[in-house]
1. From which structure (P, Q) was volume of the Cα convex hull per residue in Å³ calculated, if the value obtained is 232?
2. When distance in nm of label points 7 Å out along Cα→Cβ at positions 8 and 40 is calculated for each of the structures P, Q, which structure yields the highest value?
3. Comparing relative contact order in percent (Cα under 8 Å, 6 or more apart) across P, Q, which structure shows the greatest value?
4. Please state which of the structures P, Q yields -27000 when helix-only ellipticity at 222 nm (-39500 (n - 2.57) for each DSSP H run of 4 or more, over all residues; to 500) is computed from it.
5. Distance in nm of label points 7 Å out along Cα→Cβ at positions 24 and 48 computed as 1.9: which structure among P, Q?
6. Determine which structure produced the value 1.6 for distance in nm of label points 7 Å out along Cα→Cβ at positions 32 and 56, calculated from the coordinates; the candidates are P, Q.
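Please treat every number below as a calculation from the coordinates, not as lab data. Note that the coordinates shown come from a computational prediction; the quantities given were computed from them, not determined experimentally. Cβ atoms are built from the backbone, for glycine too; each structure is taken alone.
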Structure P
Amino acid sequence: SFQFRGAQLSSVPEMLPDSRRGYAPVVRGVANSNARVEVRQNGYTVYSTVVPPGPFALNDIHPSTLSGDLDVTVIEADGTRHNFTLPYSSV
């Protein structure tokens, strides 16, 4: 057995699932084939997924910092790359 005095319970935002962490930007685009979409912020990959051909909307991206443009790359099945930048700043 052991003794202890008191306890404290608390919550920190990092413990919440991504869907409950606040604002998440929506990245929209169009893939011409099955494609990988990579999202980078300040040089770091913050999100990567595969999408089917056609329009897509990614709404579960949680950037690593409060500001800094999101650089999006769509890599098509044939290796073709399409790049665009999404301005981002959390309010």
Structure Q
Amino acid sequence: MQLEAVLIDLRDKIPCLQHILRPEYAPYLTTVATALIGWLFISWILRVFSVMWMLFIPLIMSTIASILIYPTIGKWCFQQLEINLEKIINNFVH
């Protein structure tokens, strides 16, 4: 079904929208609808990232603070993960 036919049908069923829903306005209404759907999609993505941000940042900050206050915790974590900082630093330098 074409957009013009839908607009004519809506204009006939809802008289108060007859000045807005004219067939010659169809391209503009399509552009507005596309922009609104894009805006809703982007705001939904940003909301998901803000929730992730709120959940993970306290965890990351507390981990960094623990490693800064007690360096042995960091060494123990790296040993558990089998990460050798000396090798990483030497590979980075050379």
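1. Values: P: 156; Q: 232.
Computing volume of the Cα convex hull per residue in Å³ on every structure in P, Q gives 232 only for Q.
2. On the way: P: 4.1; Q: 2.7.
The structure with the largest value is P.
3. On the way: P: 27; Q: 13.
Biggest value here belongs to P.
4. Details: P: 0; Q: -27000.
So the calculation was done on Q.
5. Details: P: 1.9; Q: 4.2.
Only one of P, Q returns 1.9 for distance in nm of label points 7 Å out along Cα→Cβ at positions 24 and 48, namely P.
6. Values: P: 1.6; Q: 3.9.
Only structure P yields this read-out.
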